[in-house]
Structure I
Amino acid sequence: MVGSASVTRPTLLSVDDADRADLESIRALVRLMRPGPALPVLLALGWRDREEPAAPVEWATRSTLEVIRPRPLSGPGVTAVVRRLAGTAVEAGFQAGCLAATGGIPSLVTGLVAGLGERPLPLTGAGLEAASGGDVPVFGARVRRLLHGQSPVAVRAAQAMAVLGDGTATTTGAGLARVETTAFTRSLRRLEAVGLARASAADTWSLAHPAVRHAVLTGTPSRTRTDLHGRAARLLHDSGAPAGDIAGHLLASPAVAREPWARALLREEARTALLRGAAEHAVRLLRSCVPPGREDTCDPVLVMELGIAESRVDAESGIGHLTSVLDRLPGPALRLTALSALVGALTRTGRTGRAAQLLAAQDTGSPSGRARLQLLEADMLLAATDNREAYTDLLQGVSLRLDLPGTTAEERALLAGRAFIAVSRGERLPQALSAADRVLLSGTPLTDSPVSLAAAAAALAYADRPADAAHVYRQLLEGADAVPDHLRAGLLALDGEAAQRLGRIDLALRSTAQALGSTPGARVTHHQTLALAVRLHALLDRGDVVAADALAGTVPPDAIDDAWQWSEYLAARGRLRLAQNDPVAAVADLTECARRQELWQRTNPAASPWWYWAGHAHLAAGDPAEAGRLATRAVDLAHSADFPVALGTALELLASAGGERGRLQILEDAEGVLAQSGAALSLARTRVARGRALLRAGHVGPARKVLRRGWDESHALGAHALHDEAHGLLLSAGARPRRAASRGAGELTRSEKQVARLAAAGRTNLQIAEALFVTRRTVELHLTSVYRKLGLSGRKELRSALGRPRGGADAAPARRER
């Protein structure tokens, strides 16, 4: 039949999946190709290799058959396939990520593209990264089909690697897969050949991509997966792996997690998690050790540990567990630990009455009993700062005596909390500052809680002694390795705040960056919220309005709660709106901040600069009377308390809010006060304001002298916006100030450089926005900042300022914009 068909025209015989066909039938077709009378027949056999492709190779040696092994797609090949399927250009990041995920296997490439389109996710590096942790249905199905076409040993090897994760050691993986090491390695080589695995350094292996791992795990039966996790935990434990590498496997295998060795390991890892500030993770670990409804039969110390962890993320559960074991705990030390966490949780949830009852029930007849009571009261004061209603109730019912000698760590903890509250309220300031000094003189990081020492230092910072506070913060940060991460974030925030008050902008930015880490704005803790506020102020001090706006944009409105730290954030955001020439929005934010500050009784003008920026916002909105009221109140309070920075800045605001009469004298007084304070940026700002007033009054010579000092000081501090303002005023005064040596392209941020180079190459704002995946408004803001920093009037001067850009697509001419 084949011969008859081939007489009239060439004939194609195609057999897909020939490896699954009847071998004798295939051999019969192959015999048609043996040497002899030539037939115009092409036989195409699709053969999926498993272990060794013996049959096709053997046939190729006996006939005219040729073995063709298709290679994986290259980068350009992936680009061509994606362009054909999606009809869009391919980003370099996606091309690289696609190759990593698929190994260039065409069926996987097309499956990945189709799967991303279904979710839907963009065909970009970011889109592929977003898909890594979840299921991409079409891609996952093709991965599983490809995997199950391999040998059973290869399937078990892939499942073992999916459970163990990246960097699986050959011996560990083979043990989990229950195969010999040589067979395991051979199977991995096969998986590598089909694009599902890759060799890592030092005899370790990984699946090709997180999406591949997810597909393999999804395709593994639930019971098998649970068993694999349990055996993986034991294997890793026996090999001496860190507890953190084992805990996740135990959570996925509840039966194994209940074994004594596993429970001990989970408790150890939970303690480590609490030190890192990862309370939610600690709760997950400990709940696997305490089955619901079986708390009464569990070790009370274990239940206490669970309650302490829960008190930070699920206060009601924590209160319940701590209450249930309080009387069953062995020894006073453990009972004090549980009681401290319980009092804190009750206070944070507004139940100060019950917390006070627990304190009143304590035995104070012995020195140790009195010490416990003092420590618990200090804990309650600290916890109350997270709940305004609890804070208000507590201040009405507890004593804030400041005459304790501070000879014990417990006394110092109580003194520090009381001093911080008193200074924030602007009450009994001499006694409060004396108490804070006693705490810091007698306490050390080895004997006292870092929270107590930081609270005492914060009291000094809020009394216009930021340099003294900064010294304490640095000691705590550099010498206390065991400080939990959530407390470390608070210390870094306070350190950044002290640096910002001193005009050390770069240090403030470094400290706040460390405090925030990679935490998104929607999930910042209260400690990090203060860092967020300080960072906004520092960015605005530096003149980087674009970066400040981007940072504020990460915080959704529903993230702002009633904590006092969010009041500071509103003050900083109000200042940002003022810098963006939006006085209405600035007044709204700062008015809300003022309301909150009053509710929290933070009436000391040195505790927060919100009133200063509120005054300037009212001036910009055309309401000098309200600005004058704020300034007068701050002057009175700061003068009576002898707070030089608050007094100097209040006088500067008062001069701006008042008429011309007396303005110069008020500004001169403000400058004199600030010159002795150490607040370098506030001093430079006041000098520029005084120079402006002198210039307006026609005193050109004195104006130049004052402005030049402000110009020099602001440049030394890195306060670019203030420096530029002083520069413009000097020019108006007829001076020709030199350009600062550091000004230039090196002063631009990375994003500003990218935008500037594309603009210099002739790209339009819209083209730049599309190339960098940002909005057109962001491009405009970056260009405005570039022009200011480089002293340019517009786009036409960019090319010479940056140097001629390299050739290529970026150098193509385009419509020019200003």
Structure II
Amino acid sequence: MTLDIALTFGVLLLAIIFFITEILRPDLVALIVLVLLVVFGLVSPGDALAGFSNPAVVAIWAMFILSSGLARTGVASNLGNLVMRVAGETERRLLTVLMSSTALLSAFMNNIGVAAMFLPVTIDIARRTKRVASRLLIPMAYGSLLGGMLVLFGTSSNLVVSGFVENTGLPPLGIFYFTPIGVAIFLVVVIYINLIGHRFLPQRQSPQPVSPTQIPPAQDLQNLYGLEERLAMLVLPDDTLLAGKTLAESRISKALGLNILSVKRKDGKRQAPDAHLELEGGDQLLVLGRLDQIEKIIRSPMFTVETEVPTISRLLSENIGLAEIQISDTSEFVGKTLVSAGFRQKFGVNVLANRRRDLIRRTNLQNMELETGDVLLIEGQFDNLAALSDQPGYRILSLEELGDYHLEDRLSFIDIPEGSALAGQTLTEAKLGSAYGITVLDIIRVGREFLFPEPDMRLEVGDQLIVSGHPTDIEVLNGLQKIQVEKDVKFNLRDMENGSLSFVEVILSPYTSLVGKTLKQIRFREKYNVSVLAIWHGDRPYRTGLQDLPLQYGDAFLCYGPRAGFELLAKERDYIVLRQDVQEKPRLKKAPIAGLIMLAVVAVVIVGWLPISIAAIAGSAMMVLTGCLTMEEAHKSIDWKSIFLIAAMMPLGFAMRDSGAAQYLADIVVRTAGPFGNFAILGGLMTLTLLINPFIPAVVNAVIMTPIGLATAASLGVSPYPFAMGIAYMVAACFMTPVSHPANLLVMSPGGYRFTDYLKNGIPIAILVLLVSLLLIPLIFPF
């Protein structure tokens, strides 16, 4: 083994570890691999960048645009509507027609996009036929994967394999090379699903009669997400201190971690929980969430407020002072809140006020978006203040210069009494800032003062705090302590639906950019005027702490809000709204044009006029020129994460070929399986490819295994095409786990699937794909 081979294997092993552990994003891992290959001299800089201009990569991004053109003109949705008309009532016919439709579309469109488009269609079919969606969603997703095996551009990995074949100086794979075996695989899998596989499909939701508008029954969603366990009624006393305050000002939602579903007045009228709705004495608030926090508040006072008002001089010492900084137009904080920017954690200072032009804000600063020109008044240790000295407008302030801020108007003494829910909590756990808009500036304990207390400092009974906050915020907290709670509420969420408000499920799309972010950070409620009542996260629903739950692929939101909000969500690439009638209206008049453009692309490739990359670019340009989609929509349709992943990983394949690493592994394969013949060697490589599939992205698997397959063919002195085709089919066989392919993960939450549900059908189907392709490849592509 040479040094180059060892280095190549080292880079390969590092990449596989990162892909499996998911420590870093896959596209970032690919870029790191690219750089390492150049640094170690395994590829030249030109070869390292060649992936970005590789015909296969170009064809992939152009196919994203063509796929979007078919979707936005209604070509695909029209086929979905046809499915609903001809699918019939029997489950076998439903499964066959559904899988056939998704497979046919996936042959010419991106299979993730097809699965996303058919998700609400499949759920509607399930409800129309009074079946559970879990009986149909996995077959639908599998159908989209099978479609990738029908033609060359059916899936990105096919094009990657073809690109490596062409790179060796051989003719690339033909557009219909995959079709004969792909059709055979599809038929065998459909027969298996209908005869055997359907027995392993779970039935986890009770079918409900569908409404004429095809809206999911609210009671069905209530049962699925287990909402009844978290429902309660909050009753405001007639003399409540919250009367006249809006829901937003009451802080019931933020302070108590509750979702307010509706407000019932004394006269029996029910109001939507608008943030600007003013509360009245006697209001009954239907809420969702854990009640232990409010029970602690009600059980005994959290704190008492003293009449004496502290002076600002008490907040300063020889180590702690005040300063001003200004937010410039190039500042990293523009458009962010203090919370999302992590201002306190990053700089170790408190923000006491924000001067915006002629207006000074001294309370509720945590969730206020910062703008260019804002002047922040900050308090902290002088060392921490000095760390901000490079900020525009930085200057240390004296007491005499604070007059305009009127800080004393917002300062109060509060005491922690016996039995307070705050006793024993850290300042972070108490959430006085995020929940109530109150900032703790000083803690006085048994004669000792703790100016600028750390977030992990615990409060104790008898503590006296100097806090900054609006008097009405403290009044609100006193009002919360007098709320009455009624548990064990029996309530049907259907009663809350009317012409404008409804319950709808929303799924994070496979293309989402929101993974790792929280609802609070993306300001979901403010953007869409829609409340998230529960999140199906992993394999169970979460109904509390939703605002701070990091989102992940496949998360499903149970939302409540107006139609306009869901229409806005449906336009966003980050979400899939599981309701047909709020989807963006397709450009139906352009459907024939889009269909003809796609047929023309296929035709010119078949007759050999243009290579597939150029034909796909031409088709993409025609989609825009003819108005099937706009240039902005074309840009948005491309999954750039996938493009970067493929383009940056292709040099690894070149390195394996040029360093001799692929030949080294090929020689091992030939020595091990050679005595059993070419058929056994092909079977061994295909099995290895299939086993790797669940752990790394399919295109990466193609990049790794294709050079090995081609080198094996060269060692044997046989045609490389059987090995290229075998690896391509195995790379596309992503059936075994939900994380094997985004289409599988997409249906996990709406179907209520568990990991084992994929194993039960995915493993037998993957084995069938292996056997069928292994038997037919030598017949159609002789050694």
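Structures I, II were shown, and volume of the Cα convex hull per residue in Å³ at 193 was computed from II. Suppose you compute helix-only ellipticity at 222 nm (-39500 (n - 2.57) for each DSSP H run of 4 or more, over all residues; to 500) for every structure in I, II: which one lands on -14000? The read-out comes from structure II. For the set I, II, ranking by relative contact order in percent (Cα under 8 Å, 6 or more apart) places II highest.
If Rg and Dmax of the Cα atoms in Å, for residues 381-540 alone is calculated from each of I, II, which structure is the one that comes out at 15.2, 43?
Only one of I, II returns 15.2, 43 for Rg and Dmax of the Cα atoms in Å, for residues 381-540 alone, namely I.
Of the structures labelled I, II, which one yields 22, 49, 26, 3 when P(r) over Cα pairs in 20 Å bins from 0, in percent, for residues 189-628 alone is computed from its coordinates? The correct label is I.
Readers should treat all values here as calculations from the given coordinates under stated rules, not as data from a laboratory. Since this is a predicted model, take the numbers as computed values, not measurements.
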